[in-house]
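> These are the structures in question, set out in turn.
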Structure 1
Amino acid sequence: MSQATLIDGKATAARVCGRIGEFVAILSGRKPGLAVVLVGEDPASQVYVRNKKRSTEEVGMFSIEHKLPAETSETDLLALVQQLNADSSVDGILVQLPLPKHLNSNLVVNTIDPGKDVDGFHVVNAGKLAVGDPTALVPCTPFGCLVLLRDLGKSLSGQEAVVVGRSNIVGKPMAALLLSQSCTVTIAHSRTKNLAATCRGADILVAAVGRSEMIPGGWVKPGATVIDVGINRIETESGKTQLVGDVHFDSAVQVAGAITPVPGGVGPMTIAMLLQNTLRTFCIREGVAEPEPTLLGVPC
């Protein structure tokens with residue numbers, strides 16, 4: 001059997017960002033604005049925020065950063081969020097997670113104006129997605145996964161989809177998006193009985209459980225499409241750090257029909273969809289037509 005087709009997230013993300021940049025370049029008035037709030041000194045979060053700032057500016061959007069010390073009080077953080085809610089130059093607000101333990105992440109996220117919630121984590125947007133409301137702002141990582149799936153050019157209707165992972169950030173919204181495409185969806189997780197058999201039944205297998213190489217190639221249905229959301233750092237025998245997914249790539253690539261690599265698969269799509277969401281909120285607030293329609297029920 002030949003190796004699976006590699007799904008190039010970098011190329012797709014570049015196409016999405018290029019399209020956004022072209023649209024922003026012809027705007028005659030103000031540019032879309034994205035505000036990112038970082039609390040503390042978490043190294044991974046600092047990298048993510050830096051990448052988001054660079055990508056935002058590359059497409060011509062206005063980037064605003066608020067870096068706060070780790071000891072920032074909840075009152076002060078909520079006051080900043082409310083300030084950004086009221087700022088007419090800000091179209092999207094993102095509070096980088098995880099927050100320091102003394103801060104209530106749910107409270108902070110749900111203080112963001114749902115219309116500026118470009119992460120799609122607010123309970124209002126989660127509820128809209130659950131009921132198929134096309135005005136929902138969709139979480140960026142599952143949004144990117146579905147764009148990659150649809151970019152393959154195959155109908156998703158009637159496909160058996162298994163999502164391994166039940167988080168509010170990826171697993172649950174991913175299942176809702178696949179349902180919106182008329183897939184038959186199973187949500188599985190680490191405690192699913194006979195997880196291997198469940199995975200083997202999937203035409204579309206989305207791995208988002210956060211455990212390095214948990215899913216071997218033997219769990220993949222021949223010809224299935226595998227979307228690996230996992231980003232795990234492991235130490236190799238030589239002592240170097242390596243990024244791997246939740247799927248054991250070397251064995252799965254021999255079985256699957258198409259698969260995302262790690263890195264270079266889903267990761268680049270997350271920031272691209274953040275920019276897409278920011279552009280969408282801008283268009284809604286300014287009363288102009290979006291260059292691309294919403295994901296729910298219509299082509300990308």
Structure 2
Amino acid sequence: MEEFERFLSVNLPKVESFHPHYNTAMVQMLNAGGKRFRPALILGVVRAFNPLLLDAANHAALAMEMLHTYSLIHDDLPAMDDADLRRGAPTLHTCYDEVTAILVGDALNTKAFEVLSEAPFSDRIRVRLINILAKNGGSDGMVLGQAIDCHFEHTRLNLEEVKFLHTNKTAKLIAASLQMGAVIVGEKALEQPLYDFGIDLGLLFQIQDDILDVTQSDEEAGKTTNNDEAKNSFVTLLGLDGATAEADKLADKLAAELESMDERLQRELSPMLLSYIYRHREG
């Protein structure tokens with residue numbers, strides 16, 4: 001991921017303007033770091049099958065990171081989670097104001113598609129990538145999940161409804177990352193299996209986040225924690241022990257599926273994914 005970090009640093013968005021902090025605010029959360037989990041998935045699939053396409057794939061990875069970062073900025077707004085900390089840094093609306101945070105999120109959202117539209121792929125591949133990112137990050141994916149999350153904040157959902165919520169809010173962008181990697185390297189037969197694997201991986205990721213929300217401090221997590229009491233998290237629904245059991249079951253399923261993948265995918269994805277799959281067991 002060092003190469004991706006270099007690519008990101010030289011391709012940070014910047015515009016000519018007399019606004020006193022627009023450019024600074026637009027790159028602040030991108031520069032704050034984060035796990036870069038979704039870009040790593042795209043690049044891992046590409047590295048497994050055609051490392052010569054990695055330079056081009058960095059554009060898709062950057063687009064994904066921009067869209068994901070926009071979603072975090074908006075998720076932290078007072079109208080949603082009203083969080084003060086993200087990626088170990090103050091959230092944008094606390095650094096500046098709510099208007100700045102909203103508009104920076106809007107800017108990164110649209111910039112993601114500008115980056116993809118100018119990526120060095122064929123027109124066919126560009127259109128496929130744009131479609132996948134839009135479908136999974138938009139009205140039929142992440143935005144839908146966020147809408148359900150906010151609307152039912154004080155209404156208890158059942159387990160299947162909670163899974164539907166987080167499949168859309170969290171899992172679909174993770175699944176899309178794996179699928180986009182397959183599209184870039186032309187492995188059409190792997191698109192659906194990787195997407196399905198990514199949905200389960202995303203659900204596990206969310207269960208783990210819910211567990212960490214009640215077991216870690218703000219400093220340990222790098223973001224505001226113990227902030228989900230009124231939300232439909234897996235912990236509020238199942239309790240800590242129940243959520244941990246659900247995470248264990250899903251983690252074992254994913255580890256087994258990973259072992260059955262193409263050897264090239266195993267070589268590239270296993271070192272990263274196994275640490276994520278079992279991260280709720282740390283400590």
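Each value in this text was obtained by applying a stated rule to the coordinates, not by laboratory testing. Just so it is clear, the structure is predicted and the values come from calculations on it, not from any experiment. Cβ atoms are built from the backbone, for glycine too; each structure is taken alone.
> Quick one: percent of Cα pairs over 25 Å apart, for residues 13-180 alone came out at 38 when computed from one of 1, 2, so which one is it?
Computing percent of Cα pairs over 25 Å apart, for residues 13-180 alone on every structure in 1, 2 gives 38 only for 1.
> Supply the structure label, taken from 1, 2, corresponding to FRET efficiency 1/(1 + (r/R0)^6) of positions 5 and 77 (r between Cβ atoms, R0 = 41 Å, to 0.05) with the calculated value 0.40.
Checking each candidate, the match is 1.
> Quick one: distance in nm of label points 7 Å out along Cα→Cβ at positions 29 and 165 came out at 2.0 when computed from one of 1, 2, so which one is it?
2
> 55, 43, 34 is what came out when Cα extents along the principal axes in Å was calculated for one structure; which of 1, 2 is it?
Only structure 1 yields this read-out.
> Also: Assuming -22500 is helix-only ellipticity at 222 nm (-39500 (n - 2.57) for each DSSP H run of 4 or more, over all residues; to 500) as calculated from a single structure, say which of 1, 2 it is.
Working through the options, I get structure 2.
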